[in-house]
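Chemist: What follows is a set of structures for review.
Computed from the coordinates by the stated procedures, all read-outs in this text should not be read as laboratory data. In this text, all values refer to a predicted model and were calculated from it rather than measured experimentally. Cβ atoms are built from the backbone, for glycine too; each structure is taken alone.
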Structure 1
Amino acid sequence: MKRNYIVMSSLFLIVLLVFMTGCASNNAPVNTGNQPATPAATQAKPVIIGFALGTLKEERWQKDRDFFVSKVTALGGSVNVVSADADKDLQVTQVENLIAQRVDVIVIVSEDQSLIAPLVEKAHQAGIKVIAYDRLIKNADVDAYVSFQNEKVGTLQANRILQDVSKGNFVYIGGAPTDNNAFQFKKGAMDALSSKIASGDIKLVYDQFTTDWKPEIAYQNMKAVLANGTKVDAVIAANDGTASGVIKALAEVGLAGKIPVSGQDAELGACQKIVEGTQTMTVYKPIEPLAEKAAELAMTLAQGKTPETNGVVNNGKIDVPSYLLEPVMVDKSNMMTTVIKDGFNKYADVYQNVPVSERPPQ
């Protein structure tokens, strides 16, 4: 009896062993002893994107940061955000640190393209892709560029001002001379004004870039024009920050609201000035699609794939694969159907200084 029990136990163990071996052969690779066992799952390396901003002091760049981080996170990556506070040398150090951290892709809003260009090659040597965000990096092998049709921005500015003033003395207050966008905005504006300048209908009495896009510099420049006794009929300011400096100078001599002034970025303060009547227009560049497209391009490049683009822009060295979005002219007449409809700025905030009886219906 004992012997039969031992035999039956042995048979049971043999059957069990055969069954387990069969399961292993059907569900997992067998280690033959000649190679290491394959792990059940391989942990993928997390994608890290560096986002180097020139500044976060302006409202618009805070929106860029938030939309960009949100989209990258939704796509499964993470973002290391740095801001140079308009210090071009600090930005160089920050980008070098991102390279040293071996992030997968660096997205850069360059403060000084001449200083950033050499860092593109340094990033490539470390196996890191580089995207120029909103501002083109010239003379470098940039992997992608995401922005708006910047010459059209200047054209929209000039054409809207021409609706109010088609003749007279014009002032141009440009952006930073270290920012390629500033030259594109100016070209678009000057192209729109060229025929009237040639005919003598318009005289460009002042034309000056603005160091680091600083409103206080724009204010000083505009104040100097007015102090010289120069009659001014219209001002094309490159963005809302420079426009705020211009309007401050005009207000000091009782001319705010009497001379048309352009802007760009649809900042809340600018939209308030537009509905109040001291700024004529701004150019709305929807930040959410810009930031989200940049996030998508960054994640695609991080995965070693070719991103979707809709054109190329020559940066002096190569034709950079680019994705360019359409800017929108905004003035008092279409504030509700553009900036407010999109939720970029809130109705209550834009019209907070306008009597309720004078506000458009929601």
Structure 2
Amino acid sequence: MRKLFIRCVVLATLWGASVALAGSPGPGGPEAASAAPLTGTSWSLVSLGGLELWSGPAATLRFDAEGTLGGFDGCNSYQGTFSVDGSAIRMPGKMAATLMACAEPLASQASAFTQTLGRAASFAIDGDRLRLLDGAGQELAAFEAASLALAGTSWEVLGYNNGRQAVVSVLLGTRITARFGEDGRVTGSAGCNQYFASWETAAGTISIGMPASTRMSCPEPDGLMEQEVRYLEALHMAATFRREGEKLELRTVEGALAVTLGRDPATPPAPDASPGARLRFDLDRLGADGLQGPPDGRRALHYEYCIPDRPEAIGAVSGIDPTLQIQGHSPGRAGCGADELLCLGHTHQPDHVAVLERFARLPFIAEIREAHFE
């Protein structure tokens, strides 16, 4: 809890400091006018100079008004300035950022991402794709347009304003969710009770009605009912929102952080997220026995994936795979987060294809990658 609180304080401090340091011209200045093709757009990273991108939330790049930019580098949130002249662009290679520590190779990839921004000399937009180019016209990075819509999205609350000018994390062992329905209602669990409220957005602003909820009383853990009241109050205070990939921030009219949210790992996949799309290796390499390689050296394919650190998720995967090994809180190649568990298995088992397909249909497994043991 203390770690999340410190992180939020650092983010709030740097957020204000970076805007103050930007020194950008006003909305009517020439720099703001030339930035028009980018201003107000948001992008998600899809390629970075030929590097194999580490799995996890994609790095993002957002161009705000008045020559400021920001986003998520895969590890930390960052902010800086930008200027454009025609197709030429200039961004700093070093920006104000939060100070979250991340394991390798994620930390190195995040650093490479922000350094790449500083090397960009020009840009090109082709439909929903943004390309950053160096001085010789070679592609440095490519992005796809990020969805900013909230309708139909589901989130898990990471922190909320407790009404005493502090953002605190959710109590250990509790879970708060929010789903923004296309019917104009936001619903979810406040930790003990189910709640619902009206919501609507327009040009970055959001209005959430006073939530109503069921009337259960949950005595444990200590402080749960107080948390529920404070969260619902914070939700109602939201006046602006910012979505960046799998992160969502709600802020008050004064700009204070009201609620921070991340993608809900229990959300069912989108209709086009077929089981096959979640497998990051080719099953055709394997024989009927689940082995691959030459006749004198056939071996199993080892795979890994992340699951939420919750009993129901552990129980679900344990009932599918007899080769399952849960490695605990380790990122692995799959890039598991702090609240996730790394799981390993291998294909030398009966019906290995059916096992993988069952995993790929679980809503909380984003992808299954081949495991390598260096």
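Chemist: When volume of the Cα convex hull per residue in Å³ is calculated, the result is 203; to which of the structures 1, 2 does this value belong? All intermediate terms of the calculation are to be shown ahead of the outcome.
Modeler: Details: 1: 203; 2: 160.
Only one of 1, 2 returns 203 for volume of the Cα convex hull per residue in Å³, namely 1.
Chemist: Out of 1, 2, which one gives 0.10 for FRET efficiency 1/(1 + (r/R0)^6) of positions 231 and 351 (r between Cβ atoms, R0 = 30 Å, to 0.05) as computed from the coordinates?
Modeler: 2
Chemist: OK, next. Taking distance in nm of label points 7 Å out along Cα→Cβ at positions 71 and 103 as the criterion, which structure among 1, 2 has the greatest value? Please list the in-between numbers first.
Modeler: On the way: 1: 1.6; 2: 2.6.
Answer by largest value of distance in nm of label points 7 Å out along Cα→Cβ at positions 71 and 103: 2.
Chemist: Right, another one. Can you say which of 1, 2 returns -6000 when helix-only ellipticity at 222 nm (-39500 (n - 2.57) for each DSSP H run of 4 or more, over all residues; to 500) is computed?
Modeler: Numbers: 1: -14000; 2: -6000.
Only one of 1, 2 returns -6000 for helix-only ellipticity at 222 nm (-39500 (n - 2.57) for each DSSP H run of 4 or more, over all residues; to 500), namely 2.
Chemist: Quick check on the output: 12 is relative contact order in percent (Cα under 8 Å, 6 or more apart), derived from one of 1, 2. Which one produced it? Each step should come with its number before you reach the end.
Modeler: Numbers: 1: 16; 2: 12.
Traced to structure 2.
Chemist: Here is a follow-up. Can you spot which of 1, 2 the value 21.1 was calculated from, given it is mean count of other Cβ atoms within 10 Å over residues 183-190? Each step should come with its number before you reach the end.
Modeler: Numbers: 1: 21.1; 2: 17.6.
It must be structure 1, since only it matches.
Chemist: Here volume of the Cα convex hull per residue in Å³, for residues 151-214 alone has been calculated and equals 101, so which of 1, 2 was it run on?
Modeler: Working: 1: 75; 2: 101.
This figure was derived from 2.
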